[in-house]
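Readers should treat all values here as calculations from the given coordinates under stated rules, not as data from a laboratory. Model, not experiment: these values are computed from the prediction. Cβ atoms are built from the backbone, for glycine too; each structure is taken alone.
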Structure I
Amino acid sequence: MISVKDTFLSRRPPNTTKHLYIVISEIDDKVLIVGVTSHKPGKDGSCVLVSGDHPFIKHDSVISYKDAFETEKNHLATALSSGAINQRAAIADEVLEKILAGAKISPRLGRSLRAKYISEE
């Protein structure tokens, strides 16, 4: 079962290539997921990940808070067992802390998701 800190590769429209996604929070049977994308001008720089933060990350990347979404854990389990997503190594506690800190300040994370999943402590 996928839980907080777990990562997976998936192709979500409009992407034609697989991107890394990270489970950053969970409540009951639902999880909040963010994607990782290349760091380019105009991207939300609230959380920059670098090579070494995760084996899949080879260059400076950012968390795409604007594309954050929630889903049910059983949907992820089904996607994993069907091969629609490919599980990768979990992130370290320090990386999760960095992503959650970025979620608190990102202007692009939806208010309802922030209120539901991101602790203000």
Structure II
Amino acid sequence: MRRPSASALCRSAAVAVVMCLGVVVLAGPVLGYVGERRNVSVQRDELARIELENRELQARLDQFDDPAQTERIARDEYGLVSPGEESYAVLPRPTAGVDLPRAWPFEVLAGSIAAASASP
């Protein structure tokens, strides 16, 4: 078997070094490109979500162009009335009160409450 010559070994080593340098030099930009493609995909999804939200908000805003719709919202959500109208509110029934435990400070308090509510 023949041994490879020194120049062949040098050439092989030079080719290996050049290939390693090529991999090192190209790895950064390739990884950056792949990362940016992933980022672009995420940003496109975010843009689609924002555009959908904008369309929904624009449709809601278009409802306010109708005076009847504006009046309905003012009456239903804010309890507003037109000038000259009177507003009435029906209150819920009062609650039965609070049941206090039969312990020292609450017995005195219950007696005071009963006396205050019994007096005219």
* Asked: Who wins on FRET efficiency 1/(1 + (r/R0)^6) of positions 9 and 89 (r between Cβ atoms, R0 = 30 Å, to 0.05) among I, II, i.e. which is largest?
  -> I
* Comparing distance in nm of label points 7 Å out along Cα→Cβ at positions 33 and 57 across structures I, II, which is largest? -> II
* Out of I, II, choose the structure whose coordinates give helix-only ellipticity at 222 nm (-39500 (n - 2.57) for each DSSP H run of 4 or more, over all residues; to 500) equal to -25500 when calculated. => II
* Can you say which of I, II returns 15.4 when mean count of other Cβ atoms within 10 Å over residues 49-56 is computed? -> I
* log10 I(q)/I(0) by the Debye sum over Cα atoms at q = 0.22 Å⁻¹ derived as -1.21 - corresponding label from I, II -> II
